[in-house]
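What follows is calculated from the coordinates using simple rules that are stated; it is not laboratory data. Predicted model only: the values in this text are computed from it and were never measured.
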Structure 1
Amino acid sequence: MDIETAMKNPGSVFGTPEALSESSELTSEQKRAVLLQWKDQLQQLQAADDEGMRQNAAAASTTDDLLTRVTSILSRIDADLKQASKVQTARGAP
């Protein structure tokens, strides 16, 4: 898998945030980076919706739903990474 393509258009590579989360091809750090990019793209679409640049209510609803799902998975990955960091520190790893 090409991480650069995933960063540019996560939705086309993974289809859903859940598929990205379950991917065995990426590290947790890579998943986090792609999810942050996806979140940024969705927030930009949401801002365009709010400014009336897009008129399709269904598309706005889909954007809101995806943003909620991306944010939820990102929070879970952040918590997992924080926990892993604590475990490494407790074991004396740098």
Structure 2
Amino acid sequence: MNRGPSPASRALLSMLGILFIFIGIVLVILGFLAPTGKVQAGGLILIGPIPIILGGELSPATLLIIILLPIIIFILMLFLFFQKISMEEKG
């Protein structure tokens, strides 16, 4: 039984990864070169189920949604992946 992505999928994912790294490097360089005025920051610290939201321009609820949305999507994709593996093992 062949598990995992096909060679074409591996090549595509590798190229996408390299592209995202390149885009990230370009964005960091542009961030250093662009003149900026006022700089603000915010953050979120998760201690168990308790979020601690640090100040910023965005409202705490908006910041919480922005940060937790990718985590929720990742958990759902992980759940679907494990469900697909268990279905393949059954039949």
Structure 3
Amino acid sequence: MLYYIINSIFFLGLSGLYLNRNHIIILLLALELIFLSINMNIVYSIVYSDLIVGYIYILCILTVAAAEVAIGLALLVVFYRIRGGISLDFITLLKG
């Protein structure tokens, strides 16, 4: 039963990436849903194998995901201060 919930969270994140291409905050949230479901899937499989290395692996993945979100949000705040909006249409102007 838990496996179906984890997979539904994963596909909810994928649909969020696919359907919302204009709002960058929703894209980041959908990406975090995908990371969360992958981590939950790994934890679900580690519970049955009783390996401590898997828990360390999960901790490293969550640390990297948190750092990625912090850097992404910091970039969005700076971009909002410069351009006055965070739409993906404005972000395409950054291509040099």
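Out of 1, 2, 3, which one gives 19.5, 60 for Rg and Dmax of the Cα atoms in Å as computed from the coordinates? The structure behind it is 2. Looking across 1, 2, 3, the calculation of helix-only ellipticity at 222 nm (-39500 (n - 2.57) for each DSSP H run of 4 or more, over all residues; to 500) that yields -23000 traces back to 2.
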